[in-house]
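Values quoted throughout were computed directly from the atomic coordinates according to the rules given, and no laboratory measurement underlies them. All of these numbers come straight from a predicted model, not from anything done at the bench. Cβ atoms are built from the backbone, for glycine too; each structure is taken alone.
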Structure 1
Amino acid sequence: MRVQRLIPPWLKRYQPRWLVGDAVAALLASMMLIPQALAYAALAGLPPYLGLYAGLLPLLGYALFGSSSVLSVGPVAVLALMTASALTPIATPGSAEYINGAILLALLSGVMLLLMGFLGLGSLSNLLSLPVVDGFVSGAAVLIIAGQIAPLLGTHSEGHTALEILLSTVSNSPMSDPDAALMGLIALASLVIARLGLPLLLRTLGIETTRAKLLSRLAPMLVVLLSIVLTAVFHWENDLPVVGEIPAGLPDLTVPIFNPGMIYQLLLPALIIALLGFVESLSVAHTIALRRGEKLDANAELRGLGASNILSAFSGGFAVTGSFARTAVNDEAGAKSPLSGVIAAALIALVLLYATKVFTELPVCVLAATIIVAAANLIDLRALAHHWHYDRTDGLAMGGTLLGVILFGVEAGIGLGVGLSFATLIWRTSRPHIAVVGRVPGTEHFRNVLRYTVKTQPDILFLRIDENLFFSNISAVEDRLFTEVKRHKSLRDLVLILSSVNRIDSTATERLQQVNQDLLERNICLHLAEVKGPVLDRLGRSKLLQQLTGRVFLSAYIAELALRHHNIQEDGQPNTPASPGNSTDSA
């Protein structure tokens, strides 16, 4: 029975007819993974072959614990950049200390993700809003492109921000290698043409749209292989910087050196990498799951990504997460289950065992070209336009994050984005929507007087508050309330509809007690309607209900009937507020 629990759910329901689709998807995804793995390891400041290590065991870890049928886990550009950003201030790129730091970073991120998964903290994905994630990804893509221009041209650059890197590249441009620059620019142009024009060309040749798009995604692998062949035939390895020796064989399982000082410095970057990797992975997996009619388990995703990062660390790799591009290839190629990832891992293992020499003569400038094209695909200015059009505060959060990453670096950009998200949240909740409402004729429904044709009473005012009430917004509520009271000269009864209020804190309760007393001095009764049970329980622990000059009604319609009848009975006499404690009709 315990052995059964160790078997992944997808394996228990696996159908043999899925094997062909999984195998084809694995082959195509592996062809895409190999050049990306080499490129992203270089982007992280690590020996390129470590990217292949990071693309091996993580696939198995996710297959054991993850819940998506097609998610392809491995090296991605954004986490590679964040790895470099976290480690560059504390170690020399490529050094043993730097490599150990990358392994520690993956291990720490993996442990954090695994713990969050076992604790059921899948909702943590909500800590980073979509505009912040979009802004970070686009900003990181610009930063990645800026950092790859120098190796594309056969020179070097320094700096932490995109502006610093670009200025350094320009100042070092006289030292560019003409041969490397020519080959890099040709590779870049070929990849751009392939991405933009190859799908159209293939469709004109009669190839189905999905297959044409899928084949065009393999262009980087073809460009890489062609550059390797040309370098080998013409012996350009003496003139061009190349990847160099890649150790043959599978990675040894290793344990990182636990340096307490380095661990302390990497805790915050590890947490950011864990959260951002989780959000990025979950977003792409969720998109495809919706299209396929599948259900994702956010906690299983945390465990799957945690296991992937831990296995990456133990095999000498760096931080990994789900890849947008490779997952799309998996989906388009017809993958049916995580077995496609297992098969892909087996193919990567075969490359490490028997084909590492093929990639030793891969020019660095071609790697830079593949990174630039991949990163350019992550820049999404349409998302900025969409967020700005939908909500200015969302647009501000995305734009601020994007500019923050470009101008100040990765950590500062994320911090700025998160800060803007919380600031906009506070700004929204501190300015609650409050509507004057009236009854729709012939119904019991109350709607905004500005949006519907409704019936209102000159001596009864209904106000609907569409936000929780707490210390930061109760002043705005109070100001709006008395503004409306001044506008309605013959007012006898004020009814607050609290159907949208789920929580009220002590500050708001105290201020409502004061409002109640102020209205009493004006011979106006304060009533409450449609109060939710938990809110009513809180109010019952305060003095508000005891001192309330009016009543608590089950609905706005019941309040209108009762108050209109009461006012008719008054027959024009001055209204006498009800005695405190006469609250009835609770919800």
Structure 2
Amino acid sequence: MNGDNSRYRYLITLKLYRDADFTCGDRQGCIDRFENPVSANVFTANGTKILTSVYLYISATRPLIDTLKNPCLAPQAQHLEVAFYTAVIELEPIQGGYYVSSQRCCRGEKLTNIYNSEHEGSTFFTVIPGIESRPGNNSAYFNKDTAIVICNAIPFTLDYAAYDEDGDSLTYNLCSALTDGSAINETNSTTPPPYTATVRYIPPYSGNNPMGGNPSIAISSKGLISCTPGRAGKYVVTVCVNEYDRVTKQFLGTHSKDILLTVFDCTTNIVASFPSVLNNCSEDPGLQVAIPNYSTSGFTSTYYWTFGDGTDTLTRNKTLFMHQYPDTGIYKVKLVVNPTLACRDSTEGEVHNYPGLKADFTIDGLCKGKPIQFEDLSSYKYGNITSRAWDLGAVDTIVTPAAVRSFSYTFSKGDIYTISLTLHTDKQCEKTVTKNIHIYEVNPFAGNDTILARGQPLVMQGSGGDIYSWTPADGLSDPTIAHPVLNYNKDISFILRVSNEQGCFGYDTISVKYYTGPEMYIPNAFTPNGDGQNDHFRFIPVGITNYKFFRIYNRWGVEIYSSTDFRTGWDGSYRGMPAPVDTYIWILQGTDFTGKEIMKKGTVTLIR
């Protein structure tokens, strides 16, 4: 602060703190960063606002981190961040001086000692003395910015003495945190002095007793805060420093600071833990063993290992520990956590050191319906394999004894199967190896048996694979493709061999008969009595490529059947009931392979 006879220039500094680990997520209106700028207002002692709002901008930020480093307590860390806001203003000295205040919403979430803390406001202010006092005074300020890990039920001390450039006398007391003039306020306020509205403390907490504890929190004449907390949580503690002129003893003003103190439950039940039986079944035949440490311990706990082979070690590292044994065998291992402290614990276990177990297998064969050969290639350097369990991908499980290293299996369906081989040994070792195998299949289809008119070509309808071979080749345009054209005039049967690129194959047959045509051959009677012979009335098309309709009427002209499927035919029923014995009229229309339209009529006798 400096000035001439009529005005003084003041450097205003506001420090704000935040929990650096706090994030808003997707909560609307939440702020998880420092706002920049923030506003302040200047009032006279009687509450008159002067100047427009003063905007303070961040000049620096600094992380504040403290980690609990105690071998007997659970690791905890406090991570805060402080921002320094500054602005320069000029004021003429007046009677009664000025108040400079910054008011805002809101405080941190779920504070232990304040109601509805996420909506509770804050007021931070400083006093510039008037001409009757010392308008050129430098305010006392708290120059210690630190994070501190505080544990429940453990005494702590915190030096929060302020500093005064003028060398004034300072006294300290715990005081009440100030709200921003309203109980619930979502926006910044401009409440004039005096500032007496305090936050709403949750009983039994108050400004004088903001944390409780036994002994409860207190501050000494030197600014040393001490307490033994009685409950974990987040607490707002407000420290007031009162400034007096060292010569005249005149009161110059009070400056306050809100401190966020987080009390952790640091309780740790020290427990030494690692596997009670550790089997070294690694594929590597080396005798080095990885021993995990599952202990519950403090931040800087020590771990004392004895390995049962005459060696030991002391380490602060809780990660996987590697120990080289001189030979195979069973070793007694002991772990002691914090061996020299009262908070120690120990446990014992065994290491069965018989490595060199390698699991592997091969597969010979790829086709559905063909035997697939499985061959176990596993080996065990320091033991014997006693049995093998083969999981064939949810279709079967096969267990083979030690002497049987191979077997065959036939899969009934092509698919990708996950095959697992699990080995059991005489050294309590078990190991599983898994592979995916693709069983391929072909589904040969040569087409339906067909009747043709002499001279009528036929496109063969082979399918089901990648490679085709028709036998015999008589009349075929190309016997090595799926859809060769057949031009022939004699009855013939073909065998179709279908295979894929993996060598899987299968067979299907088709018979082709030739009649004089184009024609439709239709019987004049049928017997739908269920004996399997002549139970359906249907026509046999020869050289007919398209069927427009096939209809049947009774003697009164009522249509009782209609279809274009010549393979099924009429079963002698009408509306789900057997039709009576009688003579029925049929009519049929279609187109032959030359494009000529054919229509036929006739009668058929139903006989039962």
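Computing relative contact order in percent (Cα under 8 Å, 6 or more apart) across structures 1, 2 gives 21 for structure 1. Suppose P(r) over Cα pairs in 10 Å bins from 0, in percent works out to 3, 15, 21, 18, 12, 11, 10, 6, 2, 0, 0; of 1, 2, which structure was it derived from? Only one of 1, 2 returns 3, 15, 21, 18, 12, 11, 10, 6, 2, 0, 0 for P(r) over Cα pairs in 10 Å bins from 0, in percent, namely 1.
Of structures 1, 2, the largest value of distance in nm of label points 7 Å out along Cα→Cβ at positions 103 and 479 belongs to 2. Source structure of the calculated read-out (semi-axes √(5λ) of the Cα gyration tensor in Å, for residues 55-406 alone, 68, 26, 17) within 1, 2: 2.
-20000 is what came out when helix-only ellipticity at 222 nm (-39500 (n - 2.57) for each DSSP H run of 4 or more, over all residues; to 500) was calculated for one structure; which of 1, 2 is it? Computed on structure 1.
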